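> Next come the structures, one after another.
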Structure P
Amino acid sequence: MNRGVPLPGSVERELGKGDSLAGENALALAASDLQALEALHQPLWLIQGEEPVGLTLTRKSISDMDFRGYIPALQPHRLGDMSFCSDHNLKFAYMAGAMANGIGSAEIVIAMGQAGMLGSFGAAGLDPVEVEAAILQIKAALPYQTFAVNLIHAPSEPAWEERVVDLFLKHKVHLVEASAYLNLSPAIVRYRTHGIHQDASGRIVTPHRVIGKVSRLEVANKFLAPPPEKILAQLVEEGHLTHRQAELARMIPMAQDLSAEADSGGHTDNRPALALLPTMQALVAKVQAQNPAYPRLRVGLGGGIATPASACAAFAMGAAFVLTGSVNQACREAGTSDIVREMLAQTGQADITMAPAADMFEMGVKLQVLKRGTMFAMRAAKLYEFYRTYSRLEDLPADDLAWLEKTIFHKSVTQVWQDTVAFFQQRDPSQIERANRDEKHKMALVFRWYLGQSSNWANRGILARKIDFQIWCGPAMGAFNEWTAGSHLALPEQRKVVAVAQNILFGAAVLTRAHQARQQGVAIPPFTPQPKPPEALKEYFS
């Protein structure tokens, strides 16, 4: 009997007449059969006739057979929320999140955009001149594709945040990835509401969109609500908004898209993804029901996304999109050094820890970093201990001060302060004015010099300061290394952001099909699709 085109492999157990796929282990596939699931463009049928039950690529000539199950075709562009892709002019619901100091580089953003995915430039920590140069580079390479630029909350440097927003508006950057916000600032509200108007049909048009990266409900609530009334009034008074625009702004959410940030590298609350995403989805559903005039609200998931299994799980839980971070830093296009890429390639899931954050040092905020091969976290923690214990640098015991200058700074405190003054005279002179009035703030700026330089040393690959490298990294990096071991992606020089993204999405689609088979009573052994070279995936991503 013609069963169509049988797929490779063998069925370990044949179904007899009257058997049901619902029975335990009714049909078990050998590991060699799993490659059948990788033909993503082909639907599969489970059939039983006079011949053994198996998977087939066509329903032709099976009318007299017993149809037992169906696995539809599933292309990678079908994963996630299609409205996210259409609204942002993307082909795939996949985002390479920003990493500060340009680690999330213009090259990453361009490569992702050209592949139909979303990239976010890591503007945090950079001088506005550098940010502007990157924006111009990206816009020249992606004249029609969507891209994002990171807007990080800078409570200690509000002037920097305002200057960056000025650049976004000047160069028509229509999407920002907002991160590290505890409260909304006038800068982000100004960005979101700039140019708001109604079209001929009365629909509210917002030229500027925000993807809010959140890990707490109270912060998510602020992004899903209209801009704060106090800030709107301030913007009207300053001439940034008209009264009519302020009225329209009261009817829109600050962000249509949220990225639920789980256990990630950099700023993180170390939240478990399995608990965080459903919580954010429930909040979005509640807000949407209360505000039916809102555009469609969506939640994606970031933090821990580094393998096909993690992406598959995120999409299975209803994530509108997935966001990667740590794994992109290990790629060739990242704005970091080969030394860092080599260190990341050796990272395990337990090789990470928490350390004080430079931008929110005084607040005690921490971020997640690599601990293997570096003493940054330990030394940064010691600086924060000094900050909490003493009111000024002169109060440090002589031994501690000597250790600080010899071991940490490699120069005198006086020299560090001179460097700090020179930096803030260009970036935000008010910080020096405040430090001249407040000795404790001066101490914080001196300690932040080390925290900031440690990231620069890593990005530039200064071998003499390797022990002080600050490398933002989450446990996803270790999971990625475990998955890619033995493949071409195990080699740092072979890691390209698009190749990584395509393999994660392809594998997630294969695993989704495997789960569909399981739900129909097929016993499938545990497996993970292994990384494939670009040419093997071309038909699914061209």
Structure Q
Amino acid sequence: MTARALETLPIPRRMRWGEQDAEFVRPVHWITIVFGEESVAGRLFGIDAGRLTRGHRFHAQAPALPIPSASEYAQLLRTRGKVEPSFAIRQETIREQVQTLAEDAGGRAVMGEDLLDEVTALSEWPYAIIGAFDEGFLEMPPEVLIETMQKNQKYFPVVSPSGALLPHFITVSNIQSRDSAQIRAGNERVIRPRFSDAAFFWEQDLRQPLQDSGPKLEKVVFQERLGTLAGKSARLGQVSRQIAGLLGMDQALTARAAQLAKCDLVTQMVIEFPGLQGTMGRYYAQKAGEDPCVVSAMEEQYLPRHAGDELPQSDCGLVLAIADKLDTLVGIFAIGQRPTGDKDPYALRRAAIGLLRILIETPLPLDLKEILDFSAEALGDKVDAKGLIEEIFEYCMERLKGYYSDRNIGTDVVDSVLAVNPRIPSDIHRRILAVEDFRALPEAATLAAANKRIRNILHKHAESTPERIDTGMLQDDAERRLEIKVRSLASEISPLYEAQDYEGALKTLAGLHDDIADFFDKVMVMTEQPDLRRNRLALLQSVETLFLKVADISFLK
């Protein structure tokens, strides 16, 4: 059972050692299994289990520590083994030590959660030490120095209260040395050549303008069937011009941004530090004297990078980010690589959600199917994507459910809006918010149930439902009142629909509540008289049509 439990641990990469077949994240030197006060016999990785454990390699008081009982294990490790077993306590210890050292240096530490987690996992008895580097390196972009410190050395950078990088770093040692100056000096020696290499790359890249790197993109494959980065850049230029035209933005500037967008990928700095793509493009474009809109787009094309990340702000950045995500989505779907299960090698889910966020939160009045079609056309005869627009659109719409779930809006609300087939995400957003507000009204539940009843009736008799109501055939007072109310509200809410005031429209339609309830109480829709039955179906059709201009509220639970 223990072996099966170990096999199911979420370890992405396992290793074997010696001549053993057993696999684990690291070599195992001893096995401790204690239940209560009893030692549990067992054998794993060729090692017999016992009640002995070991503490810190250098600080422990004894080479082996017998565990009297399971309840004493943590405290034993902490006091005699000099190993803090609690991840949370180690993490808080590191956080406090690092921030204290940063404050003593006149700044604050940059402590991303991912790096903090990684450093916490690498230390048993953490001890933070502050080091310094030559201020001359600060002439480089701070992102270069921060990337080197965080990614390569697992250091915490230090910035001033205003956010400017200071010539300090903080490292976390796994040993509380009596001579911490030696550890500090060793880390300072290590970081110096790394910064010197980065300075060399920076100087070499600046010897030519960013656009001169364009020809190198012909030799870099984006995807085997989709061609090179040069081809992708050309497609981005075509699509960017079309989107900019729809939005009334400068088409020449957006095309220039697309031309330069991928050039920094073949610079020495980005080859060495891939995480700086876009960031270095911004610096190089600025140094080359490009328009500020183009400069911003170099970095903004990759936004948002993750959930909650900022969105592009410049016109060129918005258009380029949209075009880039469209090209990836359409191209990868066209070669048959749609995500399946947990596998999403081209990050299409992230691309779809990023695209939707830009269109919704900016907001932009773009028809998603139309701009997907732009990308399909740009692919030309490389791959056939024209027949996949509907599938890609539906894929994006499915991502909306998760997007709104994170905002505590139910899938039934999203489904009610998508049921009427809107195509503009910013418009979809307004509809969803309106339906969410509508469902809080006291009349909402009854009206939703009534619309569901109407939908079912009309679905069964769609072929026999006339388009117009014959008011001369209305016999019952309840159906006359409903027809008058529908006609009155239709004219009242028409300007609300035109202004996309969906919230106001649905609140106005809530006034149908009493008349619809009275109609169903007193009127037999499916009467034996065919003409009368069809006329009543037409009346119900007019009720449904008013709501369908916003959403199909029959989906509401």
Structure R
Amino acid sequence: MKGDFSRDTFHRRHRFSRVLMQQGRVLLDADWNEQTSILLHTIRTLAADLIGPHGGPGDGFMIGCTDEDGEELHCDFTIGRGHYYVDGILCENDASARCGADGGTPPLMYTKQQDYPDPAPLEHGTRYLVYLDVWERHVTHVEVDALREVALGGPDTASRARIVWQVRVADESECGDHEQDATCAELLAAWIEDRPRCLRARARVPVDDDDPCIIPPTARYRGAENQLYRVEIHDEGRGSGAGGAKHRATFKWSRDNGSVVSRIRRLQGETATLDSLGPDERRGFKEGDWVEVLDDRTVLRGAPGILARVDAVDRVEFEVTLAAAGDEPLPEFDVDTATHPLLRRWDHGSDAIPVQEGRWIDLEDGVQIYFEPDGQYRSGDYWLIPARTAIGDVLWEYETDDDGDRWPEALPPHGIEHHYAPLGRISLDADGGIVCDEVQDCRCVFPQLCPPAPVADENEFQPAPDRDTRPGREDVSRRDEERLAELRRIADVGDVRARRLLESGRDRPAAVAAMSVAEIQSLLDVREEVAQNILESARRLVGQNR
């Protein structure tokens, strides 16, 4: 979260249940934000404990191989409308409600995801694992202008955290060494290599001296102001302790949590026209500063922006002249660019710094960091280090070693925290077509306690039978409702078709799975491709329940 915060005080190990304000006390942003984090942690933990690692009702996020007309798709697939939960986090794939709409809701295509620009292309003749990647993105008025209240003159106020979900694919041949019958969860675990990556931070350095009360002035935080340092991975890869020279990780840091940003109105060549030159004179953009050029596409791809040095500043026209650090040219933006380009200031004063593991690295004013050996770092990983003048140190967790000495604890990144769930497996033939017979549903589907009433076709409408309230018949009615709920889990089977199946004696998905396509067509009066989809869905449900 690159906001102008004092610090982030929430940690699940504290087991706090709420924040209690006291009269006459100073109100801090950290207190407000911790209260929100406590409630959010409780809700998501409850959902995860009840649902499991992932799951959802109905057809939400179900992978499909045909379009709305029943035509087979090529190098693309559909993502079912609805909801899905990953580690208790709600993912919503709902169609936008529009006045005057004709009622039809086209399916979401893999290649048209709002939060996943330029998804990986699907190769002919390849089998893929389809999975969900969920994370939180921090947005301010720079990315969402509507956050500013125009009645107040448009000042920057509170920011937001937004759930980002992306349906991604992984070539199964690249998912590590696995057996032919490996489950979706096993393939995903092999693909998502989550190696430990930890950091220590300090400012007050222990000194060997006969008088423990004497601490050299250099062995403490020497900044003139309280700061929230942010250490963030720029290029992903391994640290210096790993063998080989390829994919070296780098990092950058900011003393203001990376919160000094400005919207780019135009970037042509090396000249960028900005909304402003910073929040104030001290934290504004100046000659010699190092900045990062970003936009929505860069952030949503999980890629780092381009680092550049500020060579000149025109304080009248709000223009800065940039010199890119590497060989990659600066992108071009104009006033009509819809991807919210921005310029973010960093304070490390150079190109990205290589991650050197196993040694203390000086930032400034006595603040030091230490990368643990053998880490695999991801672009965007970050740690927050509050520095306080009152104690001449940073606020960091400590641990005690075997000799009784206290040392800064090695902590994992404070973010970005990604959550994953398998959705399905698909195969493409030699022409790029999705092989419908080989689509596997890997979701965990549960029935709703009270499913919504379906919108039935006029030709299919049948009034629901009155509830039998005679003594001794309550159990029969309840059993019928349970069986109807099971049947509704089958794709393309709504309330009307479920009742037809129940009345015909096919009261379980297993009974439907034993039918032929022709039998389903005749009983439910549906097209052949719909009957085929019902049969395949019933068979998948039976396979999941075994």
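Where a number appears in this text, it was derived from the coordinates with a stated rule and is not lab data. Treat the numbers as computed from the prediction; the structure is a model and nothing was measured. Cβ atoms are built from the backbone, for glycine too; each structure is taken alone.
> Computing helix-only ellipticity at 222 nm (-39500 (n - 2.57) for each DSSP H run of 4 or more, over all residues; to 500) gives -5000 for which of P, Q, R? Kindly include the intermediate steps, with their values, before the conclusion.
Numbers: P: -12000; Q: -16000; R: -5000.
Label of the originating structure: R.
> Which one of P, Q, R has Cα Rg over 2.2 N^0.38 Å, as calculated from the coordinates, equal to 1.33? Mind dumping the intermediate values first?
Details: P: 1.09; Q: 1.33; R: 1.17.
Of the options listed, only Q reproduces it.
> Can you say which of P, Q, R returns 0.50 when FRET efficiency 1/(1 + (r/R0)^6) of positions 319 and 503 (r between Cβ atoms, R0 = 30 Å, to 0.05) is computed? Can you show the working numbers first?
Details: P: 0.95; Q: 0.50; R: 0.00.
Comparing all candidates, it corresponds to Q.
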